[in-house]
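A.B. asks: See the structures that follow.
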Structure 1
Amino acid sequence: MAEDRDDAYPAMTADEMAHIRRLTLEVLAARRVEAVFDADGATVKVSDGSSYGLDNLVRSCRNAGQQDWPALVDKHFADMLAARDRPRVEDMDFSELLERVRARVLSAEQVESSPGDMLSYGWPVADGLTEVLCIDYPDVVAYLNTDQVSARDAGRLREAGRCNTVAEPIDEVIRRSDDDAEFSILAGESVFVGSKILDIGALVPDYLPVTPHGVIVGAPSRNLLMVHPIHAAGPVLAAVNAMAHLCQTLSAGNPGPISGDLYHWNGDLQRITSLDPQTRTISVLAQGAFGDVLTALTR
């Protein structure tokens with residue numbers, strides 16, 4: 001008989017999540033932080049009023065053995081609590097803020113579900129993707145909320161954030177070749193690698209060639225970016241098929257998920273795949289600029 005799944009985190013069993021929640025309270029208590037879980041068990045609230053979701057922690061635990069969970073939970077909340085001792089955004093001068101700010105891409109659902117509409121300022125960049133701003137501290141990343149962004153020059157913050165995200169390092173290029181499907185996965189320790197989808201042009205020429213037909217791109221998670229420069233109809237369709245399934249898998253299985261969908265970039269981003277949540281079938285949306293590219297390549 002299948003084990004009962006947790007209501008808040010159905011990727012885990014109820015027993016597994018009970019273990020993670022117990023470890024969470026033990027770790028916080030060891031740091032003399034009083035904490036309780038919300039009724040649904042999705043969020044832990046601490047005595048200073050802060051709330052912490054467990055999405056990224058759950059994904060980390062899911063990819064590790066249970067013997068490693070205590071250390072993962074301890075590090076996760078050590079980083080979260082350390083953020084409280086960092087300089088407050090309101091106390092930073094603007095030059096420091098411009099150095100620390102980073103642009104980050106989240107799914108539209110993540111932005112819409114943010115507590116208290118704290119990310120309601122987010123800029124939609126494509127169907128299903130929204131750009132927000134973060135402050136990069138040495139050991140933790142903190143989102144700027146709507147009040148913090150509106151209190152400063154939002155345009156300059158956004159411009160600096162994009163430039164700083166472009167400058168974030170890519171540590172590894174993984175070449176994939178399956179039958180006729182060829183593409184690359186750009187990976188790094190930086191949590192902003194996936195957000196480089198904001199400026200694919202900045203990857204030319206170091207990681208991508210110049211191509212008049214654009215690039216197929218996916219940002220499954222914060223540390224990963226998938227790319228395929230378009231040259232011919234056959235290879236691009238093979239790449240889309242292979243990338244679409246892998247992007248869904250990587251997005252579901254890694255911390256910091258962004259999107260399981262693929263996009264066509266040629267100056268702008270256009271979503272070109274869609275997942276049916278009932279059947280888990282992936283459809284290719286061969287329309288708009290991407291449809292025009294396919295038509296041109298098959299003539």
Structure 2
Amino acid sequence: KSSHGHDMSIVNGIGRIGYMKGGGKALWKDENIADSITSHAVDFIKANKDNPFFMYFATNDVHVPRFPNQRFRGKSGMGLRGDAIVQFDWSVGQIMSTLEKLGIADNTLILLTSDNGPVVDDGYQDRAEELLNGHEPAGPWRGNKYSAFEGGTCVPAIVCWPGKVKAGQTSDALVSQVDFFRSFGSLVSARLPKGSAPDSEDQMKTLLGEDNVGRDYVLELASNHVLSARTKKWKYIEPNDGPKMITWGPKIETGNCPSPQLYDISSSKWEGDNVADKNPQVVYDMQNILRRERQK
């Protein structure tokens with residue numbers, strides 16, 4: 001049952017955003033999605049094991065509607081959201097196991113990441129919030145998906161390459177997902193078309209743990225199109241007159257404020273102390289970052 005939105009059509013007894021086309025041939029079963037895409041991924045790896053390959057595995061597991069296969073139900077003790085995470089873990093395990101069995105794991109770079117920060121109630125009454133048991137999905141960060149705060153835009157990135165990357169390393173280097181394009185290109189010595197991926201930077205050394213340099217800054221975009229600039233020390237959020245809380249659904253802070261916001265991330269990851277008035281030069285410098293990027 002929907003908690004907000006997701007009520008424009010019904011497929012498999014579940015409310016959805018928008019409408020479905022294609023009739024019977026387009027029908028699917030939510031509980032079989034993980035099995036299907038994982039099976040296709042394993043088959044692809046097997047078919048290409050003797051040649052270099054790139055595979056993008058975009059899972060639906062933690063996204064709503066959370067409807068894991070019956071064999072994962074009740075495995076987490078945290079309801080459908082927790083069970084969907086267990087199912088995702090299984091999918092990753094199947095891919096890793098396939099690489100190992102084929103003897104190509106040591107020569108395969110795997111990068112696991114997310115497209116946004118966490119959201120618990122994202123439109124369905126699946127008891128995700130009630131069953132968190134004190135867990136904080138965004139960790140030390142403020143905000144969630146849709147927010148201009150770091151909880152909405154800072155995402156995990158786990159790099160695995162047994163034959164190349166030393167296990168157990170952590171890094172606070174700044175890397176943007178737009179950097180993956182040029183980074184992967186450099187890894188295989190690809191010649192990129194002139195003018196392609198103008199915002200992408202080669203961060204392969206940082207991704208492989210060979211350095212901890214990363215970017216000087218990254219840009220962040222919230223759901224309300226508010227831009228932020230982030231360095232290792234500072235986070236700047238440009239002024240916006242929008243509401244302070246999401247008005248159409250989940251109880252999430254937007255990060256909106258009519259005046260400039262500046263936070264010292266190096267002293268506190270929780271963006272709770274706006275020091276913009278105390279650091280006018282830093283605000284000016286961060287605003288200049290956004291001006292330059294908008295002029296490109």
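A.B. asks: Out of 1, 2, which one gives 2.4 for distance in nm of label points 7 Å out along Cα→Cβ at positions 61 and 277 as computed from the coordinates?
C.D. replies: 1
A.B. asks: helix-only ellipticity at 222 nm (-39500 (n - 2.57) for each DSSP H run of 4 or more, over all residues; to 500) computed as -7500: which structure among 1, 2?
C.D. replies: Structure of origin is 2.
A.B. asks: Given a value of 0.4 for distance in nm of label points 7 Å out along Cα→Cβ at positions 133 and 157, point me to the structure among 1, 2 it was derived from.
C.D. replies: Answer for the origin of the read-out: 1.
A.B. asks: Given that log10 I(q)/I(0) by the Debye sum over Cα atoms at q = 0.06, 0.08, 0.12 Å⁻¹, derived from a single structure, equals -0.22, -0.39, -0.86, which label among 1, 2 identifies that structure?
C.D. replies: Source structure for this number: 1.
A.B. asks: Can you spot which of 1, 2 the value 22.6 was calculated from, given it is mean count of other Cβ atoms within 10 Å over residues 149-156?
C.D. replies: Source structure: 2.
Computed from the coordinates by the stated procedures, all read-outs in this text should not be read as laboratory data. If you're wondering where the values come from, they're calculated on a predicted model, not measured in any experiment. Cβ atoms are built from the backbone, for glycine too; each structure is taken alone.
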